[in-house]
Structure I
Amino acid sequence: MLKHGILGLLNYGDMTGYEIMTVFRDSLSHFWVAQTSQIYRELQTLEKNGWIAVTHIEQDGKPDKNMLSITSAGREELHRWVSNDDIKNPTRSPLLMKTFFRGECGIEENIEFFKSIFEQETVFPHGSDEADVTSEEYKKMIKDPVKALYWKFTIDFGVMYEKMIREWCQHCVEELEDLKLENTSD
């Protein structure tokens, strides 16, 4: 699916590999994490498939760069993928897997586990205001308010998801603290 994410970004305009990484970090990372090495490996595959073209640009006084653009075959592949309504949403969550087996740990340790989730780095470390600013920046870059709206939808999802995780952790801590009180009163 990473290849389709890259094609989707290039469909908005030509970018360098570095620019693709920046967009991933600023907007897609709350639902799709990609390492630099994965992106560059995928770019090679996309070029081999004829879905992107690479133009080498020499620059004076700074390193040369490769500008990437989507080809018509790449647009066809992107459209085929986006139009496919076979959406499977496999849930693979290390958080939920660990939670499922937390009964192996003590109550106090588990309370600390859920509290620590609040302290871990979030997608939007500076809150939803940062998400709104990012959304506005990409809206200007795309210059198509309808397409930008769909980017905003994914940012909204990230903000709402983080809120849900925080509320869920608080709920878990409260239940564990109640259980701890019950065990100490016996």
Structure II
Amino acid sequence: MIIIILIVLLALALWGVLTYNRLITLRNRTDESWSDIDVQLKRRYDLIPNLVNTVKGYAAHESGVFEKVTEARTRAMSAGTPDARVEAENALSGTLKSLFAVAENYPDLKANQGFLELQKELSDTENKIQSARRFFNANVRDFNTQIESFPTNLAAPALGFTKRDFFELEEEAAKKPVEVSF
């Protein structure tokens, strides 16, 4: 009888260790994929001032648009939590749309090689952000599925593991991508 109890306890301990290690692996993958998003967002933040300055040279009287883009960029850069980051990124995407709308009114700007290059870089960065977001969301899905699956759902809360939120675009932003081609 003692041997059976020891075997059951050993099996439970082994299951606990394997479950904990699996959750750690999934959490680390999720954190790593968030870091990938962060790298692309920083690249985007670095491009925006150059883009604003290029457009400013042609459309100096559109200062309200430039201020909104700058404010949105600052909010996005300083957002602390993933939820705050998602909200700030949605706002930044909206202000970039208005910046490109202003640019459409200036044919000389649309032909400017520097502007075209920045536009291409921003488009490439937006594509990389989208790819990193999909990778992050896939890792969050796997992590959340593991946490919610039986019997792991019995141990996960006790071990301090909680569900993560997906990095989702606002409904309106998802329907209208940032326009970067003229």
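A value of 32 was derived for relative contact order in percent (Cα under 8 Å, 6 or more apart); which structure in I, II was it taken from?
II
When Rg/Rh (Cα atoms, Kirkwood Rh), for residues 42-129 alone is calculated for each of the structures I, II, which structure yields the highest value?
Across I, II, Rg/Rh (Cα atoms, Kirkwood Rh), for residues 42-129 alone peaks for I.
When mean count of other Cβ atoms within 10 Å over residues 2-9 is calculated, the result is 20.2; to which of the structures I, II does this value belong?
I
Distance in nm of label points 7 Å out along Cα→Cβ at positions 82 and 98 computed as 3.7: which structure among I, II?
For distance in nm of label points 7 Å out along Cα→Cβ at positions 82 and 98, the value 3.7 is produced by structure I.
Using volume of the Cα convex hull per residue in Å³ for the comparison, can you identify which of I, II gives the largest number?
Of structures I, II, the maximum of volume of the Cα convex hull per residue in Å³ occurs in I.
If helix-only ellipticity at 222 nm (-39500 (n - 2.57) for each DSSP H run of 4 or more, over all residues; to 500) is calculated from each of I, II, which structure is the one that comes out at -21000?
Of the structures listed, the value fits I.
Every read-out reported here was derived from the displayed coordinates using simple, explicitly stated rules and does not represent laboratory data. Since this is a predicted model, take the numbers as computed values, not measurements. Cβ atoms are built from the backbone, for glycine too; each structure is taken alone.
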